[in-house]
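Alright, structures below, take your time with them.
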Structure I
């Protein structure tokens, strides 16, 4: 088989032109491999089918990775012209079963497959041009424009694997053989598993900012822990070892499952792993493209809930307590294996990066100092919920990559699979999924005296998000009333019909709840998931908890409940979504009110937003804009400011005058007023700001 996947480029070097060529080769390899994955779909009609109800149809994923490049480059102001605004809206978000992911196909009008192929070609050409022309120094750092290109490449590497998972879930009648994706041809009886000793040690996790390989935000920072000696299974749990669990009737025996696991069983009706097929009382095994006899010595593919249930079953059977390894314990196993990181590690040593197979292979094939499949074959579920290390910082280009998963619902998967490549096979990579998600993931078990369950701090620690929580849900200062509440009162006063409202730039969601006092339905949209997950948490979990900064590292912990706020009967009227105000999805329409709060001076193209906003309003609909007009070039290029500058005739250009010029053709100006707000930075420092509120009625 020809080599499908190459290794990622390093960030350092001495020759910029050579580095550009390396990145270009890595980009094209990634882009081509991703398109090769979709050749598995038998015909174009299959692109419009879903492998499972919680996902988009395949056409979404085909377009998603290309639009990611464009949206991130636009967001970071590296480019200022879209390739196709419509595609870059409908293919933007919705891949992880989050509350703000919209997978309702009725809200989309999917394009033809050939149109998406043509679009991907245009994006390919654009990215190649940027790779060869963007300003660049070595080493490449996180504030470099080239970092965004690498981000797009590594994002597509993730989707190579997750798309293969989805294709493997498709009925075989929709899938065809692709020669490049070859299945391992050998299997046999399952080996007898045994335990191996791992010595006590101090583990240091976290990647330095100067590391020479690309990293996602959750990889950076520091975490240190001492662990005692423990034992780990020599092999990944094989299909043969798991078979005993299945045949014992464990899928019907709730004593082995926790509450989340029981809910999974009830909803899925599962009796055995996702990629097993039962025919005439015999179990077969589903690969990417075919059904084969059960390979008993290949690793079992299961979700975390199934892996945990097996550990409980085996614990009862053997009279000891088995568990999944923690992230720290896995690193100790990794250290025992004496593994090198990329690029020194050679891919022939493990079943990863498509080097050997496009499937799993026997669990006793790749040994690392006596422990098998420490990396590769299938991912290994851990018992650690992903969290941010000390010093964690989001990258401004992708602030929702990690933070939405810091919710005690996403378990880390470790070690990579046969379909992993790029960042996924690096030592420091950290990926997490919901525990019921199918992946190319299995598990090994450990005997350990260490609980390693990180105590969850319920208080929002993201400093910016906490500041907004204090602003919207915290105390009032200096006699200035709550801004979100006052905005909602103005909206209720001037809006005639109150069926549906849009809170655009909703931040942590307080105004959305307040609008629900008057409106039948409220949609809150913000560009940042970091913010909307607060409103979602208040709606779903019934509280908002955050740190209010006092002095230096000193904080006050605050918690506000939905009952205290009086919103318990309003939550079913509210939904939160991630979205770009300058490129909203077509289904965000038919509003009686659109309230854009302190947003207009933070948009990358405010005129683009204003030119079409009336199309989303009903007859007699009202548009409310609030802003202190704090124009900054890090938010909006100066040539796109609506005010705050002198024109070529040395005349002062004020934002309100430009708003009138743009909106007067389609709107009637009903009201202008000042509305103050105060944002607490610390106990002795506050921002006191005056926002101008303008109320416009659609003509």
Structure II
């Protein structure tokens, strides 16, 4: 309901207008009428939905709703209609991880999901089928707009969090201090973020290789990953005028060292007869040079012409020293290896927009240049060393026209062209690959309102390029029975997507269909002495996926609900090699749907008390040629209290209360099958202190360039 106390103002305005029209002088006598001058209230009843369609985007209002008290924006995003995932990894239903913008700026630092407060957010826009202005690899976009803050001066934001793992017993603190100074049209900002990562995973592995004999391995796999890092951010923005602004921002990551310990403890069987017991300890020590990411931008207008220009530079690297100590009943072995990467990226993006007829015409270009050097050395003669250079240049241009037919709805058509040059060269074994591609990516959308119902339909043609790690041919030694490698011959995935959205009051419905060719997955190959090599490949069959979700966000008194339910189902089969099947081949279907149900209950009490009870469910089902046979459940409870007009907030939470956040994954690759049952360190007790003093969000308007390549470099 929306209440307007406006009638009294109208009466006063009417009186002033009458006085002016009649030219009443000071000497004139004006009779006073108590009833006429009495301030009256008129209540206008209506319904303004918190979630609505804007073109083909699902826009959810945060300000003034229960979502505004969710805590961090990471905790808020997973409750927004059309989204799911975790507060550290929000996802768009049926689309996966999105590209996130905050006030037009690409979110580069994942800690911003924890640093920014939901109270500062105005609205969230979920685009589950982006148009031509976005990179062809982007399947979903989330745009976040903050509330407009008034006033100059210094703003301070302090966030301290401590997590106590209730399963494995370790403690993980992190904290971030942000300072912003604003004076007139100049904005200077900076922050320092410290994070200690302490991650534990326990798994049970079963591997069966069927060739001329049946080779079976089973046992435990434990992994512990510890590291510390500092992230420094600094930047400045100058709002020259309402039509012109420039700025620069730099992010520097100081990695303080990390250690990864992996332990295999397994029994080996051959044709059902015990053969060996292997105990393997793999210790990896990781160091990184200072990583840099800088962005400079100009945003403005020249008459009716809109101009948005960005330049990005990124530099990163990793060095790893690894030791494998293996003990078995057959013999013992000590294997040393080392790897290193250095990556550099340059990117520019220019977008021009101009109003044409009843709509807007937008053209732009984006250029990304990446160089990466990778080395791998191992003191095992049977495994080759590598010294490889990777170069990828991507030049893109796009055009898009959007038109508003008023009552007839809104339509948009676009076309993106991308030219990609990829070179891979390994000087140690003469491997060389040169790939030159020219691709076009069309997009189209239409939206219309039919009474209280809003509808939209969008089509896009997308691609997915493999991460650089997956294209490295180096063979990584895991144990004498298992090895892993990338594949420089990988092709890009090609994806066609059709998405339909509908909203009515507090209900949102989404369904989509996608067809993926050259889908990238992992596959197994038998090498010397029955060892298994796990390698990235392209599937030779297309993967067709259907999804359907409905979201509800009603509010009754102090209780607010944000819930979603639906499924993802793929239509996919493979003809697999199997020496024990008739003719040596068998056909397997991978069609079981995955059901997702999210229920977020928010109870807002007096005196700024808040209780959240959140449940997320994910059923068994297939993803490509892998099957998760465990019904995953996450139950979290959050208690929050704010003080000092919400400047100080204390939060306590217990996550994964039922300890059922597991994943049991089974992979079928014909002659090779693997079952991996994973238990994660997600059962935690969290305490958070948030303090804000005169916080005024930065006016930084840089949107960045080359975001797909930046993400692939980080993996």
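We did not get these values from a lab; they are worked out from the coordinates using the rules stated. What you see is a predicted model, and the numbers here were worked out from it, not measured in a lab. Cβ atoms are built from the backbone, for glycine too; each structure is taken alone.
Observations, loosely collected:
- Each of I, II could give FRET efficiency 1/(1 + (r/R0)^6) of positions 142 and 406 (r between Cβ atoms, R0 = 25 Å, to 0.05), but the derived value 0.80 comes from I.
- Distance in nm of label points 7 Å out along Cα→Cβ at positions 254 and 294 from the coordinates reads 2.7; which among I, II: I
- At a computed 4.7 (distance in nm of label points 7 Å out along Cα→Cβ at positions 214 and 622), which of I, II: I
- If semi-axes √(5λ) of the Cα gyration tensor in Å, for residues 174-381 alone is computed and equals 29, 24, 17, the structure in I, II: I
- Ranking I, II by FRET efficiency 1/(1 + (r/R0)^6) of positions 118 and 590 (r between Cβ atoms, R0 = 30 Å, to 0.05), the structure that comes out highest: I
- With Rg/Rh (Cα atoms, Kirkwood Rh) computed over the structures I, II, the top value is the one for II, the highest of the group.
- Origin of the derived value -9000 (helix-only ellipticity at 222 nm (-39500 (n - 2.57) for each DSSP H run of 4 or more, over all residues; to 500); candidates I, II): I
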